[in-house]
Structure P
Amino acid sequence: MLYIFSETESFTECDLAGLWPLLSEQRAKRVDKYRYFKDRKLSALAYILLRYALIEEKGIDEKVEFEFGPYGKPFIKGLPELQFNLSHTAGGVVCGLSNTPIGVDIADVTASNLDCIKTAMHPAEQKIIALSNDKARTFARFWSMKESYLKYTGTGIGENIYSINFSDFNENLFDYKNGKMQVIECEKTVVSAFCAEALAIKHLTKIDLFEFLIGEPQYGKLAYA
């Protein structure tokens, strides 16, 4: 399943304090390394969505820790058979959980990303973006598909991102190489997932996180924070 959280702008320091006990020591140390709250909350939320997914789908209610592949792709320590992937950006966070390898990405729809068209987009994709009525969204769509596929392979972004070409695909679900590419258009972001099969989608709110993971309504839990 794909778990998408889009309430990042309204997620406060009090919200993070209320959900902080859900973080593993490993993740808490990583979150603490970030200087700015905007980065701290995104890193924490990615892990919190994974906790949500593991409880809901697998009944695993514990603070899992990560090990990493040669290119940095995370795996759950002691549970290598569980396939997951995380991504976050200013406008949202996504977690994908599957029985087979998976790569996910979420990209902001913003004109500032257009600066790297020539280094990130295949010439055919560049032409489509140039003709688009919403260049920022078209760029975000191509970018998220590219990155989700590369995260699936475990290699991550590299020089080969330029050579990957999705210009022939405008569907939100299509076959690609040995799997299926799934695209979800959100208000401010585009989410893509690459996996052996299409996954169900669940959009989460702050209230969902607090009631499911903490067991109390959001503001009741934060009354003392």
Structure Q
Amino acid sequence: MSAETLSSSAIRRRGLMLVLSSPSGAGKSTIARNLLESDPSLELSVSVTTRARRGSEIEGVHYHFRSKREFEILRDNDALLEWAEVHGNFYATPREPAERAMADGRDMLFDIDWQGAMQLKEKMRGDIVSIFILPPSMKELKARLKRRAEDTEEVIAKRLENARVEIEQWREYDYVVINHDLNRAFDEVRAIVTAERLRRDRRPGLFDFVSGLLDEKTD
């Protein structure tokens, strides 16, 4: 295939697994939502859970709802990339959809905590692009949690305590974005995604492109 018939945007590439983590209130979920809305080629990883389905939730859209026994079978057969128990319920990332997306050149977004991120890196290290979102200060983080008006003072205090443990993990991430301003932080995350999509080792189609380039006649 010649370089004339293979445009740069059509060069075959492997997908990437974009992992966003942050302490509660630092802006991770908002940035993730804005990414999904602005980039149709990015899809959200749908987790498996043993939690009971709420009335407004849709199977396969919000979660894959499974019984505890079904979850254990998936876990024991290495069908999960990462899993954790939270408040007596299990949550996990299914392996097959992620591996299929990577092979097809599709990108997946993972809105998960640092423990899940580390498990993903163990299983899919070459495909992971990890970004940790930091608040500009602990004082501002507390103010944001209060502005959400979702939690009691006791819960906010616990979230701030947990935030210090989570922030300690920042060195384990490929990129760190400080969320002083949401629009600027979103632009920085989007720039990271653009750059990572252009990495040579993610674009096996470059072999065909360069071969066509070198074979191309100029007269």
Structure R
Amino acid sequence: MNFDLIKAVVELVRQFMEQNEDKALYSNDIHGFTKWMNTCFSDNSESEDHTWIGKESGRSSESVINTLLVRIVRYAKSYSRSIVINSLFSSQDDFIYLIGLNSLGAMSKMDLIRHNVHEKPAGMLVIDRLIKNGWVEQTTSDKDKRIKLVQITKKGLDILDVHMDEIRKASKVVTADLTHAEQMLLIGILSRLDEFHYSVYRMNLDATDLLDKAYEKLGQVSLKIL
């Protein structure tokens, strides 16, 4: 019996369960595991054929990915601004926070801020604005009266409902003409990136330490994969 192979398979299952635990992108069975394997480890021969400006002079793939991610985020923000201009929203964060509360239910202010990967001062401004507009209200936890929670109100649901078609339209435009298979592949890749960076974000590091700590963690993750 090949125990090394068994250990490798068990490790893959562990990685699958960890990555799928909070996001539930795949069903927790052999079919979901197979799809995850195909997404993460498929041998795409076309990946070797990509070219980009500066490649011949030594520009790395990491540099290109960073640039493309920044550009995509800026495109997405420009579409979101179109929604904001024609609404009572002050910024895209308003409807992003409301969508989070609508999907996940009541939570503490800090949990909501962390969910949106914001710094505390910026997140508190968004929440205070939502409360002032009557779209969000602060309540007391049924389990612990000392804990204050925020939840979306009827007014918040109504304003979200009015603009939900536009929000969905913006989401559709951002993904452009990607096929379903391409979208699933992209979700798998971006989820892995999000998992790594969110684990660093939760450390609440100072900016002076952030890059070095993230780079150190990257080395640890790379060793586990090897």
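Readers should treat all values here as calculations from the given coordinates under stated rules, not as data from a laboratory. What you are looking at is a predicted structure, and each value in this text was computed from that prediction instead of being measured. Cβ atoms are built from the backbone, for glycine too; each structure is taken alone.
Annotations for the structure displayed:
- Origin of the derived value 3.7 (distance in nm of label points 7 Å out along Cα→Cβ at positions 34 and 210; candidates P, Q, R): Q
- Computed 23 for relative contact order in percent (Cα under 8 Å, 6 or more apart) - originating structure among P, Q, R: P
- Among P, Q, R, which structure scores highest (criterion: volume of the Cα convex hull per residue in Å³): R
- For helix-only ellipticity at 222 nm (-39500 (n - 2.57) for each DSSP H run of 4 or more, over all residues; to 500) computed as -13000, the structure of P, Q, R it came from: Q
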